[in-house]
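S.K.: Please find the structures below.
Computed from the coordinates by the stated procedures, all read-outs in this text should not be read as laboratory data. Worth saying up front: this structure is predicted, and the values here are computed from it rather than measured. Cβ atoms are built from the backbone, for glycine too; each structure is taken alone.
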Structure P
């Protein structure tokens, strides 16, 4: 018995850059823009992404496409453990491949029929840690396998109902700039009027933009941003609660603790005791 196959393949121009996996309870990243494209696969829990100011909730069994050169911020749900696997890549044919996967300007999230299969490919990628020529070939092959699996096992998700169809680039720009201003002034009290003035728009319009694109108010966004940053410091540093309060723009540890409890549901000290690994602390100098 003889079998053969003749199939000259012209592979698309897409090159592996990195892969990873994170299992976390509370984490926040951005806003920033990378020079490469990435796909994030949620295998456990939920996460919240803001791509160019547009809000995309993602849950286990879904994959989100994060385009290059685009402001992105994302954080875990803060109510449960979230596990995220990701791959990053670049190349001239990335946009065409993303379209074949089902991603597009109005659809950043797709459902994955077999997320465990995709996650297994990421595991294989992480096993190629030694920088050798052969591993380079394997990693690019695994990336092709990952993308082929996405194309084969995904179904285009219906865009969330809270994503307006008439989002304008100008509105996105205001949201992005507002987020950047907030993260650039975390150590100040931060008032809504101050942010609107910095963007040269009215306070009312700023409220409308946050409600329309982020489904929240500027005040609540500020409170959560400060609290999530405080969570990082509580878990990963030895900073005192008083120092963290001051770094988050609060006048007293009491006011900070009160705001922290409203968002997280426990005090900063309780949070630190529950979620910090003492062996991983970086002492504050």
Structure Q
């Protein structure tokens, strides 16, 4: 068994995602799933039902008639939006638990992942004209392996974080102290959660410094989003800022006008997302 899988096994003894999230993930992966299937899963989580109905009746959607049924709410939001809402709610409570070192805090990590997810969705939609739901989900999940490490082996995890200096690779310090890293752990987790293969690969490769992945791939989008949000101060660790592979630098330079507008609009989009997914 790999080190990453051992970490995941120990983590599941401590904390795991609610069943509603894993069930929704399976439904998303099944092309034969129906809205009724999603409704049946949502009914089992009263907290999510309240969030769902509050959301669909919020000013964000501006509906003329109040929606009081789970079925209609699911129909308005769509399956992937609903899934992303459930994942975000579940992760938020885990990220807010105690656990930090001089250079790491869960609150800072949550803000980083939230910013990356929103920026990634914007990049997918505005720069590449693609649906941004998977980019959002990938952004929320991409650093979840850090939470696993902090719960399973806090001593060595915090030592790896504290050893990092700007310009260092966090993953190299993780490998040195724990024999695995958050990219591999996140990759294995998303396999267990039956996430789409593109999300699995992007989480595995989001610190990959070389490769032939396209800027429009989820890997490229997450790396660009990490870079942009890092420049704005939304970093996972206080002592490191993300770098970009050269081909992504060239892509951004070639599309600088579009990226400038995106960066200017990012604060407003993050504010909107607080209504949609919670701050």
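S.K.: Looking just at distance in nm of label points 7 Å out along Cα→Cβ at positions 184 and 264, which of the labels P, Q belongs to the structure with the highest value?
M.R.: Once distance in nm of label points 7 Å out along Cα→Cβ at positions 184 and 264 is worked out for each structure, Q has the highest.
S.K.: I've got another one for you. Can you tell which of P, Q yields 22 when relative contact order in percent (Cα under 8 Å, 6 or more apart) is derived from it?
M.R.: Source structure: Q.
S.K.: Match the computed value 21.1 of mean count of other Cβ atoms within 10 Å over residues 176-183 to one of the structures P, Q, and report its label.
M.R.: It must be structure Q, since only it matches.
S.K.: Out of P, Q, which one gives 18.5, 57 for Rg and Dmax of the Cα atoms in Å as computed from the coordinates?
M.R.: Clearly, the read-out refers to Q.
S.K.: So helix-only ellipticity at 222 nm (-39500 (n - 2.57) for each DSSP H run of 4 or more, over all residues; to 500), computed for just one structure, reads -20500; which one of P, Q is that?
M.R.: Computing helix-only ellipticity at 222 nm (-39500 (n - 2.57) for each DSSP H run of 4 or more, over all residues; to 500) on every structure in P, Q gives -20500 only for Q.
S.K.: Taking mean count of other Cβ atoms within 10 Å over residues 120-127 from the coordinates of each of P, Q, which one would give 16.1?
M.R.: P
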